[in-house]
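Q: Please find the structures below.
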Structure I
Amino acid sequence: MEFFYARKQREDEHMTILVTGGAGYIGSHTCLELQNAGYEVVVVDDLRNSDAKSLERVAELTGKPITFYQFDVRDEARLHEVFSKHRIASVIHFAGMKAVGESVHIPLTYYDNNLGSTMALCRVMKKHGVNNFIFSSSATVYAQDNEMPLNENGRLGCTNPYGWTKFMGEQILKDIALADPSFSVVLLRYFNPIGAHESGRIGEDPAGIPNNLLPYITQTALGRLQRLTVHGNDYDTVDGTGVRDYIHVVDLARGHLKALEYAAQNRGCQAVNLGTGQGYSVLQILHAFESENGVQVPYTIGPRRPGDIATVYADPQKARDLLHWEAQLGIADMVRDAWRWQKQNPQGYRE
């Protein structure tokens, strides 16, 4: 009975959420969680580094259609049409370019795309009286000299253009919230999302050689790649390899729902870490993958990557206190779900 009342109330309030970049890895999982929670979902994505099949599969899994528009979020005329057609209550902004290494080589493209899309969205939201904004930020906004675990009061500073686009995006949104008391924004600083939906129908599908650890492991286990390269084994960590805070993408997606609920009830701007508070090394992840899935993954030790530091993990206390959210899924779930997705979709969405 309580569920029915909450759902009815949500329909009465016409809770339609615009999700930019909704066809991507984190975006598609968030769309699924939104639909399961009773929200209407409208997606804008230019499919530059994603695939519309992810949204088709979300619709299959939830039994509900997703309204999808394919265009660049910087196109304000098209955005205005979307806001005119739909009574948008809140925006979740995932759209953006995200490869750290690439950002070093084409910085202007990254600044233009990532900052331009954020500002275009804010201008159109203002015209239509939409005030709730959930921003896809990153732990890359933290300076490298902070003590662990990282909390939201840590010193900020970046080492690459991608990180700076997140830093500057945060600053733009902070300034808007300061100037407009009706504006509510939650800056979600992600740590290292991995895993996939338990169905195996949606997951991480990087174009080309993966930049992230888990897709590299799964593609090596599948035989698409020859071996995993572990970048450095001489860090001051449990086994010499870099330690990171890995979070299941489904936990991450559910954090966005909690952020939506918070933004609907509060004004101003809050930065919140989404991580588990637990660090795992590269080799710990690799061995957990092998143990959980019963497969062997060949690997070699390579040199450190420039800019990498030994250990990064979150203090997730603010997420618990403010959003009433915390990660529920462990490393075994993450590596098992990642492998299920890759086995069922050996070429990702491109089969």
Structure II
Amino acid sequence: MNPRERILAVLNREPVDRLPVDLWHTPEIEDLLMQHTGAGDDLDMWQRLNLDKIVWAFVDYRSDADEVSGSQVGALAMGQRTMWGVPLQDVEAGQAHYQEAVAPPLLRIESPAELDDYAFWPDPDRFEYGAAMDLAQKALDHDLAAIGPWVSCFEIYSQLRGIEQSLMDLALNPALVEATLDRIEAIQTEMMHRFLSQAADLVDLVFISDDIGGQNGMLMSPRMWRRQLKPRLKRWCDLIHSYGVKVFYHTDGGVGPVIPELIEAGIDVLNPIQHACPGMDVGELAQKYGDQVIFHGGIDNQQVLPFGTTDDVRAETLRCLETLGADREGYICCSCHNVQPGTPLGNILTMIETVQSW
């Protein structure tokens, strides 16, 4: 099977020759792997490693000032603001370089009426649909699966208001939360309609990213999540499925209390399975939900990948394969987030090779 066939077979619970292995990584790790493989570009590098890479075909944004902004804060952000008008600053942490959100632009507002005065609501006409489609086509030409666009509700809200104020708003100002999320949802719903009406045959998944968990549990109560976010997730899942595309849902942290409702809302893939967090044990998740959702991720990149030995990485990978991927179905093995700079090359290769030889 080629990589895309292998991914699609897992998504559809069909037989595979082996389970797929994906990889998330920072630009620094991409440079390391390019040097190791002698590849000319990232697509060539993923092929030389025989990865079942799901290529990110995210939709960027061109502002009135003719500046292009990426679809998320972090290593992939571009320009001085996100497409939502959130200012960015360069941050160096060890060997890593990031852009992080600063000065939340809606921090000082108090009522829904003030949202009308915000100058940076994205215009669906200005999304770079064609560039994302070209990248998805390149992935298809290389027998790789593609995922896009990237959409979010609460993550964007948190960037606009700041994470502390956002969590306070859920309890103290739900009317503002609802009005702001209505705008965030509507803009991206229109963007998805326009993109998927042209690109549904090019992408295999849509990426919904909405971190609702932290290292020790939920960032918000399940009741608050049900009120503000679950109905929006359900609407997006229904929209995406109407185009024949699968839903890839990302949330870090300990989100065990709402996994049954994430599945009920319609997600097809749950990522990243951060099993270091409470309620996220891989064996228990596989037993409870292995026949209801596809797992993606699982390989710990907080301790094992960056600081473990190759034997540690092999044992970690086998544990995920034997639980999340029991009976050789329902699991796409991957680092549980971007592999960070400084992670030993040998550990990355051991993860990949362990899956390929299992």
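Here, each number is a calculation from the coordinates, and none is a lab measurement. Quick caveat, the model's predicted, so the values are computed rather than measured. Cβ atoms are built from the backbone, for glycine too; each structure is taken alone.
Q: Taking FRET efficiency 1/(1 + (r/R0)^6) of positions 160 and 184 (r between Cβ atoms, R0 = 35 Å, to 0.05) from the coordinates of each of I, II, which one would give 1.00? Working shown, then result.
A: Values: I: 0.75; II: 1.00.
Matching structure: II.
Q: Work out which structure the value 18.2 belongs to, where mean count of other Cβ atoms within 10 Å over residues 176-183 was derived from one of I, II. Don't skip to the answer; put the middle values down first.
A: Details: I: 14.0; II: 18.2.
Value 18.2 for mean count of other Cβ atoms within 10 Å over residues 176-183 corresponds to II out of I, II.
Q: Supply the structure label, taken from I, II, corresponding to mean count of other Cβ atoms within 10 Å over residues 144-151 with the calculated value 24.9.
A: On the way: I: 15.1; II: 24.9.
Computed on structure II.
Q: Where is distance in nm of label points 7 Å out along Cα→Cβ at positions 16 and 304 largest, in which of I, II? Intermediate values should be presented prior to the final figure.
A: Working: I: 5.2; II: 1.7.
Comparing I, II by distance in nm of label points 7 Å out along Cα→Cβ at positions 16 and 304, the maximum is at I.
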